[in-house]
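Peer 1: Following are the structures in question.
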Structure 1
Amino acid sequence: MANVVIAGASRGIGLALVEAYVEAGDHVFALCRDPAASGRLSDLAGSNPGAITLGQVDFADGGSIDRAGEAIGDTPVDLLINVAGIIRMESGPEDRNFDNWRESFEVMVVGPFHMTQALLPNLERAKGKVLTISSQVGASTWGIGGFYSYGAAKAAINRAMKSLAVDLEPRGIAVAVVHPGYVLTDMGGPDAEITPQESASGIRDVASRLTVKNTGSFWKWNGEPHPW
């Protein structure tokens, strides 16, 4: 049985990942902004006593990240999956809503880095892994315009996780990022290509293959390497 921390667990890909890991017999620390109002996640925890520990975290609030880490205590963490994300769309090159940029970077760059930092002692105990949900939009090979703050944030977390991969390899911790696919979620919309369950299954396979030998990689949900 592995101890898996999923940050951003109340819906979409995060919820599907909780379901997949619980079904596999692992213990999941399921973190979200409002556990009391998490609906399906709360129901899942209630029907799987002992398999899910609910916790609160908000990637826009550094204090809540530290508290989430403290609540996990000394438990070895075999796998941390940073799922939480937002998408803010600018209207074009002239859009001056820089609050989009600040919020995007706080949630999708500082948040996952801080979460990893908060759990470093736990990850070291288990020689664990960190997998952060990124996006193809964060790759320089993605040749479509727009998505300014979102794409920039995803590119930034890719680079930050690459640096962590290098620095944590000597400690036995493997780090990678993964594009989850175009997923039928609130963020992906109704025209997306795969279900959260399909994405979660692929992400779980990617996590299982992650080692210090391939640390620093950028993967697609289906296990293919993603060009940077």
Structure 2
Amino acid sequence: MPRQPMIAPSLLSADFARLAEEAQRVADADWLHVDVMDAHFVPNLTLGLPVAQAIQKVSPVPLDCHLMIDAPERWAPGYAEMGARNVTVHAEACSGDPRAVARDLRAAGSLAGLAIKPGTPLDDVLDALPGFDTLLVMTVEPGFGGQDFIAEVLPKVRRARTLVETGHLRLFIEVDGGINADTIEQASEAGADVFVAGSAVYGADDPAKAIAALRAQATAATR
């Protein structure tokens, strides 16, 4: 069965003074990617649960909350409880077994995602992944938008895709960082399902057209 690529525009590239309108501008997307940063796990500060709740109320598409924060086991369930479709925590930030966070997220009603930085080997999280619904492979260092795509992480995506296709894992494979018209095909060919695109969507004159074009590129690369 062919993969159906999903486009998740990143609000990090939107106008933070007009978040409700910016959410509406990407109504053709599959998920809306919300980057939560705490200035501890990553050297940047964005938004937290109250703002995410406000976005959840007005977003025409499901939220994909990416928590780049310390102590995710404490904070992550709140994002699931508010109605986010997918809530992703970083393997590097979990103080205990990430699978415990996944159980809490699923119990609260969301999909559970596990993210790994570019330097984190897939082997470090393989034991935990059967408990998750999404694997987010960072294709830039987390913390800031507008960085260049790191193609060297694609072997992790390929290996994860092989594990999915052989039945060892059942999850979405998501890529985040530097995804645009120049990079989405190689990420899709490697095996990604979900593509987080920031400026490639929000920097376009017509975000809907940009989403459709990215989706078409990703689909063509899976054939």
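Peer 1: Consider the structures 1, 2: one of them gives -9500 for helix-only ellipticity at 222 nm (-39500 (n - 2.57) for each DSSP H run of 4 or more, over all residues; to 500) as calculated from the coordinates. Say which.
Peer 2: Working: 1: -12000; 2: -9500.
Matching structure: 2.
Peer 1: Between 1, 2, which one scores greatest on mean count of other Cβ atoms within 10 Å over residues 92-99?
Peer 2: On the way: 1: 9.6; 2: 16.8.
Sorting by mean count of other Cβ atoms within 10 Å over residues 92-99 in descending order puts 2 first.
Peer 1: On mean count of other Cβ atoms within 10 Å over residues 4-11, which of the structures labelled 1, 2 is highest? Kindly include the intermediate steps, with their values, before the conclusion.
Peer 2: Values: 1: 26.5; 2: 23.8.
With respect to mean count of other Cβ atoms within 10 Å over residues 4-11, the highest-scoring structure among 1, 2 is 1.
Peer 1: Assign the value 18.8, calculated as mean count of other Cβ atoms within 10 Å over residues 68-75, to the correct structure from 1, 2. The partial results should precede the final answer.
Peer 2: Numbers: 1: 14.9; 2: 18.8.
For mean count of other Cβ atoms within 10 Å over residues 68-75, the value 18.8 is produced by structure 2.
Readers should treat all values here as calculations from the given coordinates under stated rules, not as data from a laboratory. This structure is a prediction, so every number in the text was calculated from the model and none was measured. Cβ atoms are built from the backbone, for glycine too; each structure is taken alone.
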